[in-house]
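The structures considered in this document are given below.
Since every read-out is calculated from the coordinates, none of them should be taken as a lab result. Bear in mind that the values here come from a model prediction, so they are computed numbers and not experimental data. Cβ atoms are built from the backbone, for glycine too; each structure is taken alone.
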Structure 1
Amino acid sequence: MPRITFIEPDGTVRTVDAERDESAMQAAKRNSVDGIIGECGGSCICATCHCHVDALWTDRVGPAGDIEADVLEFEATDVRPESRLACQIAITDALDGLKLRVVGRSR
């Protein structure tokens, strides 16, 4: 079972078990990670699951798609090159150990 480490907005580090083929947002919500709201339920429209991907993981996670990039641009704060929506990160065994810093809140 892949594990994801979330760094919550207050700096708390939470490592959770994730199911293969669920999103990082679903794993965060199932484990009550602070700052991951997922208001849209994973539809890629609200940016309430905004995270910064740790530099060691950006290549493996990959860049945001076009729709996700638009949502980040128009709905999120503190957008950086490593920004992703957790709802758009599909968990695979290759992401075991992934580290995400939660930004979460939309504008």
Structure 2
Amino acid sequence: MKWNLRLAAANRGIWKASELQRLLAERGMVISAGKMSGLWSGHPASVKLEDLDVICAVLGCGIAELLISEPELVPAPAESGQARVTAVGETPVVTPKRRDGRSLPPA
């Protein structure tokens, strides 16, 4: 996911993080300068859903304008590490495990 707050704010004439911080505070979202810096820089550590509601209300935008999906960055599944899917009616291979958590002796 790409965080797009700065561009969404700029599209509405908000050019400074401090200006957005003031507008958010008017709506009850008082945040520290450090958290505001993280939101503004494009690399927030986390964002609460309630905070997203306030940000969207202040900017008059939807969540799709703030969060941009980047599915092309998701790695493809590994060829050798894939689990084998069992077909309908086929008996799956079951590996027994001990109940006490210890491993089984070598075969």
Structure 3
Amino acid sequence: MQKRIVDGVEVRRSSGNVFADLGVPDANKLKVKTDLAIEIRKAMKVHGLTQTEAAQRMGISQAKVSGMMRGDFTNLSKRKLMECLNRLGYDIEIKVKPANESLGHLTVALA
């Protein structure tokens, strides 16, 4: 990771996963969940849905939608988040390919 000094403060270029940069356990899983939750929030805005309306369409409680909007999606699996996006009218594609390293990575590509 590159680092430099800006106005006396050490600055490092992100790897693209802030959770990994901060050393958070299960950073890759958390990044995927975050990316999915961001897309759900965008879909709600596009469709003009309230949390209650979105909850009904996604098949989850309004409380879970509220938590998700605040960044708390510990009670929602990646699978459930993908199902929520499907119910909001979004397609999800999963692409599998050989990794460049001995350990592969899970990445969410957003259109």
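Here are a few things to note about the model shown:
- Top of 1, 2, 3 by Kirkwood radius over Cα pairs in Å, largest first: 2
- Looking across 1, 2, 3, the calculation of distance in nm of label points 7 Å out along Cα→Cβ at positions 31 and 87 that yields 5.3 traces back to 2.
- For -10000 (helix-only ellipticity at 222 nm (-39500 (n - 2.57) for each DSSP H run of 4 or more, over all residues; to 500), calculated) the corresponding structure among 1, 2, 3: 2
- Ranked by relative contact order in percent (Cα under 8 Å, 6 or more apart), structures 1, 2, 3 are topped by 1, which has the highest value.
- Structure (1, 2, 3) behind the derived value 1.00 of FRET efficiency 1/(1 + (r/R0)^6) of positions 7 and 95 (r between Cβ atoms, R0 = 41 Å, to 0.05): 1
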